1. Using FRET efficiency 1/(1 + (r/R0)^6) of positions 42 and 106 (r between Cβ atoms, R0 = 25 Å, to 0.05) for the comparison, can you identify which of I, II gives the largest number?
2. Looking at structures I, II, which one was distance in nm of label points 7 Å out along Cα→Cβ at positions 26 and 58 calculated from, given that it came out as 1.4?
3. Of the structures labelled I, II, one was used to calculate relative contact order in percent (Cα under 8 Å, 6 or more apart), giving 27. Name it.
4. If you rank structures I, II by distance in nm of label points 7 Å out along Cα→Cβ at positions 18 and 50, which sits at the top with the largest value?
5. One of I, II was used to compute helix-only ellipticity at 222 nm (-39500 (n - 2.57) for each DSSP H run of 4 or more, over all residues; to 500), and the answer was -5500. Which one was it?
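Coordinate-derived values only; no laboratory data. In this text the structure is predicted, and so the values were computed from the model without any measurement. Cβ atoms are built from the backbone, for glycine too; each structure is taken alone.
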Structure I
Amino acid sequence: MSSCCSGNTSSSTLACPQCGISSKNISMKTIFHQVKFPDVLELETDRYYYCTDESCSVGYFSQDGKSIAKNQLRAFTELNNNKLCYCFDISTEQYVNALKQGGAAIIKDFVIQKTKVGDCACAIRSPSGQCCLANFKLLEKVFFVGN
């Protein structure tokens, strides 16, 4: 697997100052690739955390009280559209439809194969900076329990 999906990343957590959800820290590389221009020019290097709460307006925040709103992120539209895989532009809706029609394995196998050869870019494409493969498994679990 590529380094983003190897699971060798160390992370700490901090509660989001707006919603209180426990949030993992992410790399500055992710932030520099996610924050829109010209806001990216104002960024200061710090230890930032990503808030995963869909209803929270905070995207990233630091221990020092700095915050970056989700609407300042390049992936803001994708966040609102529930993107499953940012690297290969796969939405949750597309994958659920594929699960219903029996074609999900092709999609998941494609993502796994591309990840294995290092063709993914999770660290810069995904707002969380994390690999999406676990999200496929979670979605499958929810789908198969409900059906």
Structure II
Amino acid sequence: MPIAISKDKIDLSSEKKTKELADKFSKKLKSGNIVFLYGEMGVGKTTFIRYLINQIQKDNKLEITDVTSPTFTLLNEYQINEIKINHYDLFRLKSVDEIKNLNLFGDNFNTITLIEWPQIIREKPQNLIELNFEYGKDHETRSIQIKGLNL
């Protein structure tokens, strides 16, 4: 069941604003959360995830690591003390059968799951937070809507 639904669009037109939101978002995430990230190519999903993971590492006094898109590997894993963050990119997958072996929602006890391009997933899991990234009409501005988490 969602914690809250935000109908307001939050401006992400600069990297500074994206980082600030990711920092704030990082304080609200808990083990078991699953985050779907929707949006066109290049709209800032992976950038947001990089800032998010790096903030969690910083808060835990860990070395900041390079966070890249797992477009070709499908999954990047980050161990942050007792929490594991799974970062999936499902862009290249074409059928539901291809995701069955990924065990996306199997063991979420000490895991935060971040999924870019989740459109292929038919059933939405519990503890779901949805982030919808959008370009403005001019493609110069960007915004996000958050469903399932109250910031």
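1. II
2. Label of the originating structure: I.
3. Answer for the origin of the read-out: I.
4. I
5. Matching structure: II.
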